[in-house]
Structure P
Amino acid sequence: MQNLTLTNGSSALKLDEFTTFINNKDYSEDTKRTYLYGMKSYWAHGFTEVNLQNGLLYRQMLIDEGKKPKTINILVFSLNVYAKWAGLGFFIKDMRINDEPFVSNGMDLDDYHTLVDNLLRDGNYKWYVVIKLLAATGMRIGEAVQVTFGDLRRGHCSILGKGGKYREVFFSHILRETLYAYTKDKGDDEKVVPADKKYVRTCFARIKRKYGLEFSLSPHDLRRFFARQMFEATGDIVLIKGLLGHESVRTTSLYVRKTHMKAMEMYNHAQNW
């Protein structure tokens, strides 16, 4: 990685030192890349010192560039992480994001059945199993790659999740019975998800193109699908928070928002006046 040395007298430190710090933390690879990208973006905007005034100016520059609030918050959070590490004593607040009440282009139950039916029809059992697993558990793809067929048969396992924390994941009787014919010959130590995260996302994109799916399809879309289906079935957002491994109910509330199509269906069903 390029060694960016800042001007003399700067309160900021070298990027390579921050890189070493980040790489030694128990963060996911995606989180590490995000923090480092955020700081490279900051310096690429012409700043030679990290301080509160420059941080606020940087945020305004991102706004003027037309960046989305979520993207701006991610980039600024990287700056906050750097400032804390360097002992600079400032913190820049997030931009307020007005959440959309419904999910655009989200996967509904009919969409899900269309997807898995297509995979079964074409004999694509490998990805059929992976998609059923993600949709039935709500795991992040980085968590799902840890699961073995032995775990699936036992009905539960402990996985290392975001932030270096372990949590229990359950595999329902329905999931195990549905997948039995496609998993009975697999070894206990064999991974259910047969590839790394990047390859899984690439294959999901190919599946979406192959079947001309109009809804969004990614491993994280299946996580959101799981949350919506569980909330519809139980109405228990605290339960879903625990199953997803979220830190706060606020985060979980974003996952259980209805899709536009579901909201319209419920509205039409309810309207009797």
Structure Q
Amino acid sequence: MDLSSVRTEVEGRVATVTIDRPEKRNALNGVVRRELIRTLDDLESREDVRVVVLTGAGEKAFVAGADIDEFANRTPLEQRAAMEGRRVFDVLAQLPKPTLASINGYALGGGCELALACDIRIAGRSARLGQPEVNLGLLPGGGGTQRLPRLVGLGRAMRLTLTGELIGAEEAERIGLVDEVVDDDALRARTRELAASIARQSPLALKLIKQAVRASAEMPLSAGLRLERELFVTAFSSEDRVEGVAAFLEKRAPDFRGR
């Protein structure tokens, strides 16, 4: 694909998607959003990709937020129109394949919301995260008011969104906003290591696990347990389950095919 602001590298069944606007601290604008959606649609259909890593170019920012210059002069109706249709945050969250955010530097506003839409978040030690929209007289509009409290709890989400304060990576890990913190120079390698370990698993099992765990945030426990049971039976009927059990008994690595 011929894209100007997003680049993709695939190695060992892991696709690394890099938002490439370092001169703007990888700020989200319409071009980036459209190119990310196009990239994610392409990766969803690729059989050679099992895991997707999202990161930002350079050392300063994962994504430093929305490109304010783009919406500064919009009317409310123009902004509503811009927020309708497929939204990159939802496309990312709904991708059937596991997603990891490799957070280098600032992840603010829409950048934090992109990270929230991923399944796993790994941050470099110097990373800074937050939802500072309140400083502009706004509120998070890419899922921050909904996904953030589901990760960190209502009170902590209220504090971050009402104050607009930024927090460091270690505090973000303590409250559950990120899952792991590593030294900055180890971030790429650690993210790659974790993504590769996931990519070795059955693509079907990965898809079903993600579906079940994501559903837990949206349905009662009894309904979630019923869904889990049905998905377990689906996995049990797969060729990958047969291969996985055989490989375990034969003490060898499984060759999962996603069937």
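Values in this text are rule-based calculations from the coordinates and carry no lab data. If you're wondering where the values come from, they're calculated on a predicted model, not measured in any experiment. Cβ atoms are built from the backbone, for glycine too; each structure is taken alone.
Compute distance in nm of label points 7 Å out along Cα→Cβ at positions 14 and 62 for each of P, Q and report the one that scores greatest. The structure with the largest value is P.
When Cα Rg over 2.2 N^0.38 Å, for residues 158-245 alone is computed for each of P, Q, the one that comes out at 1.26 is P.
Suppose you compute helix-only ellipticity at 222 nm (-39500 (n - 2.57) for each DSSP H run of 4 or more, over all residues; to 500) for every structure in P, Q: which one lands on -14000?
This value belongs to structure Q.
Sorting P, Q by Kirkwood radius over Cα pairs in Å from high to low puts P first, with the largest value.
Determine which structure produced the value 16, 14, 9 for semi-axes √(5λ) of the Cα gyration tensor in Å, for residues 30-77 alone, calculated from the coordinates; the candidates are P, Q. Going through each structure in turn, the value belongs to P.
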